[in-house]
Structures are given as structure tokens and as C-alpha cells.
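Quick heads-up: structures coming right below.
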Structure I
């Protein structure tokens, strides 16, 4: 079995300027805070961050925004982080706002190998600008394309050495979807256990989607 457990130093070595990163979380609940802190302490910049929201100024992906690491943010809302709104208004950070259900489905489509999906959400608003409108049986839909990224940073509750991961209640949110839609998937697990210690019926993200593990207690 390939050893997927890496150190924080090895994690940092996998970062580079300009990459796209999906980060799990909903208002920073379910966000791998230790991995975010590691990025803040590097020289990495010009990141594209895909997350449900902008976190808080001092929590979640908000710490990356405050540190000036984020060039583009793709999210469903930024209202809890005034720093994100400030940078958006100043033009120092590109912000693409996506309806929450659409964002989730874009990520799911990316992970499922789909070319996109049709949705009526956003018709007649700025959401449809620059997008193809498809008529099906007399009804218009927006063609939304899939989202993928170079890396996913995931927060797991428990994971085994092979990468099978379970989540704790609402911390699950976007994490399982993002684990399917990225080239490199790194799980920050609160606890890493031996293979066979997890109940197979409780595993949400199978090991085939996980490239690396970092124990939360390291």
C-alpha cells in the first residue's frame, strides 16, 4: 500500500503560484484550517480559490484573502468577509459569484466527467451574461459548465492510512464533491487510523479519490 501520509513541509512543496484550489467548508465550518495556515506562511500567491464563500476575515479561506494570496475567488457569497468585498471593489481580487446550488452542481459535474448541465437558475439576471441559453421543449435553460481544479483541500473527521475518509456532521458540506473534481486531493484528518478500523458503511470519500493525508494533530 502506498503511504499517503505526508508532513506539512511536504504539503508546502506541492504548492506553486497561480494554481487553482478547491477548499471545503461552509462559513469556514469544514475548512482544513491547518492547511490554510500553512499556505498563509508561504510565498505562494495568485491563487484561484473555489469555495462556498469567502470565510471570515480571520478564519477559513478569509485568511488567504487577507494575506493577499488570492487572485480570483469563485464562491456563492462573500458577505461575511468585508475584506473580500473591499478587494473586489478595489479590483485587486476577481470575484465570480455563483448561485450555491449551481456551484455545487458544477463541481459535481467536474468530478463526474460531464460536459455541463442545464439550469433555469439565473435566467434574466447577470448570471446568464456570456453563457449559452438552451431551449428544451419550449423552456430556456442556462448551460453551466463543470468546475475542476488543480488541488482540493479537504477536512475529514477520521481517515484510514489508505485515504478512506468520513466526515463529522455538517463539516461534510462541499468536501466530498470537491474530492472528486481535482487533480490532487489532500485530506486534513482529525484522526488517522489503521486500515480496517473504519466501518465501511460510514466511509463517504473512498481512498481512490485521496492522494495525500495530513494528520490534524501533527
Structure II
């Protein structure tokens, strides 16, 4: 069976200067208990990778505004004014990436690819500092893969082996994150016995999940 992980033991897998991927779209699908565990651990100089920084008190928002994150890689931060304030004040580096490009960079990291070509961002600030490659007369940007030390994801139903089913739009970035991190911790809304999940509904297979945080 996949190893059950208590929230107070999450700190074993946390350290300063680490890169953490988090699932979620405006907080939907973000494992809030794991976010709190990271806050409680006291680690600093974190790089966060996710779609957005949610709201001040929602999803990843409390961690993003806690002064312990050095960089955020996301598609937007507009819903969280604290993130914007820290960026303007020079307290937080923010790399804004078009949403589709962000998803593909994470997928590329999980698939072991060296990068991919996209026309998205050509002629904008997105192209600054990036290699341009011309194919059949069309210019593309070379986008590099993203990987992380840890991915924290939220599963709706998780069996005791670690197979994960997501709830509706909470699926968003979670499956991609599970592919691209060295360690994957899933926060389960419900844990079921092996065999209770239909193979057809499993999105993230147990082979990708290292630890399960059970509901309390």
C-alpha cells in the first residue's frame, strides 16, 4: 500500500530554496492542508509553480503572501493583490507565462523533453531572453521544461495504492504536476479501498504518487 503521511510529517520533505508545484485554478483543486503544512514548516526562499496565486486567503494565496516565496511562475496573479504588491516592491520575482505554454512546459518536464516550440508570445515581452527558431518560414520561441522538487495535489478520491480521481474542474493542473516533480504528495478528500475505483476514472496512476495525506 502507498505510504500514509500525517500532516505533521510533511516537513520531512520540505527545505529552504526548494521548488514546489501546486495544482489549482483560483484555489479550486489546491490542497489547502498541505499549503498550511508548508506554512507551518517555516521554510523560505521557495519557488512556486502553478496557474495563479488564487486570492489572499484562498488556495496558495496564504503561502504566496507570507514573505517566504522568492519566485512565482504562473499564468496570472491578478486576483491576489498581495502578490502584485510584493512584485512591484521587488520582494517577489514573478515570471508570467501564457497558460497553455505553462501547462506544456510542465508536461515537457514530466515527459523528459528538452523543450518545445510555440509561436505564442512572439512580438511581446514573453520572448525576451528566449531563443527563437525558424521552421518553414515561421518563427517560434523555444520554451524550456519545468520541474519541481515537490508537487502538492488534491485528489477527490484516492485509493490506498495512490490512484487518484479528481473532482470536475479541480482536475486542471493537478495531473500535470504529478508528472513533473521528484516527490508527489496527494491530499485526499476521501480514501477508498483498492478496487473501488474504476480503472477508467483514474487520472493519476499510483506509480506517480509517493505519499497520501488522509482526510481528518
field: Structures I, II, by distance in nm of label points 7 Å out along Cα→Cβ at positions 106 and 122: label with the highest value
entry: II
task: Taking 4.3 as the value of distance in nm of label points 7 Å out along Cα→Cβ at positions 90 and 178 derived from one of the structures shown (I, II), identify that structure.
output: II
- request: Using distance in nm of label points 7 Å out along Cα→Cβ at positions 74 and 130 as the calculated read-out, with 2.0 as its value, let me know the right label among I, II.
  value: II
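Since every read-out is calculated from the coordinates, none of them should be taken as a lab result. Quick caveat: nothing in here was measured; it's all calculated off a predicted structure. Cβ atoms are built from the backbone, for glycine too; each structure is taken alone.
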